[in-house]
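Next up: some structures, all given as structure tokens.
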Structure P
Amino acid sequence: MRLAVFKFYDKKIKVIENHPASMESFEPLKGIALLLVAENANPADYEVFLLDKPVCLNKGTWHQVISLTEEAQVKIAENDEVATEFFELPGEIAPGVIGL
């Protein structure tokens, strides 16, 4: 396994990724972030969650992190060697506020 602390600054994303042979964990350390995830069979059918506690993704889960603050830091654990696939979303994804 390898551990890393990633700093996320992106407020918008257009590409998500998966690791077909590796589980991956995300642990929020600093800032506020969203985690976008989708099942392997349909990467365009995604859901977004507040990354407010550690989570572990199954092998092949599409994912990406969006920072809501200037910087979000996330500890990531995954296999030492990781193959990565990328999927370009049909449009750019950015958080927004819905008025009532």
Structure Q
Amino acid sequence: MRHWRNHMKMVKIVDCSATSCAYNYNKQCCTPAITVGSECPMCEAFMDSQSKAGESDVTGGVGACHMADCQYNQSLECNAPGIHVDMHHNHADCDTYSPKK
């Protein structure tokens, strides 16, 4: 049985402008992994909070992507070179999301 680490690296979150998120330290995501949503490219780990969570020395990555129509989605895994997360209305979205052509 192959372990996922042997064939796929987790795509890192380059930056995150959702500064109100509990996992955001200086525009960096500090939770080990996020899931990108299914109806919109929402960061499912986003939590609007003044309290901080996660570890400031962790760089977040994309654990799973449910946006099957994204050009970077391969078997529900992100294969973008890196992603940017940005606020969209009252939640955080993967700003790298790009629909397949």
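Each reported figure results from applying straightforward, stated rules to the coordinates on display, with no laboratory input. This structure is a prediction, so every number in the text was calculated from the model and none was measured.
Given a value of 46 for relative contact order in percent (Cα under 8 Å, 6 or more apart), calculated from one of P, Q, which structure does it belong to?
P
I've got another one for you. Quick one: Cα extents along the principal axes in Å came out at 44, 30, 18 when computed from one of P, Q, so which one is it?
For Cα extents along the principal axes in Å, the value 44, 30, 18 is produced by structure P.
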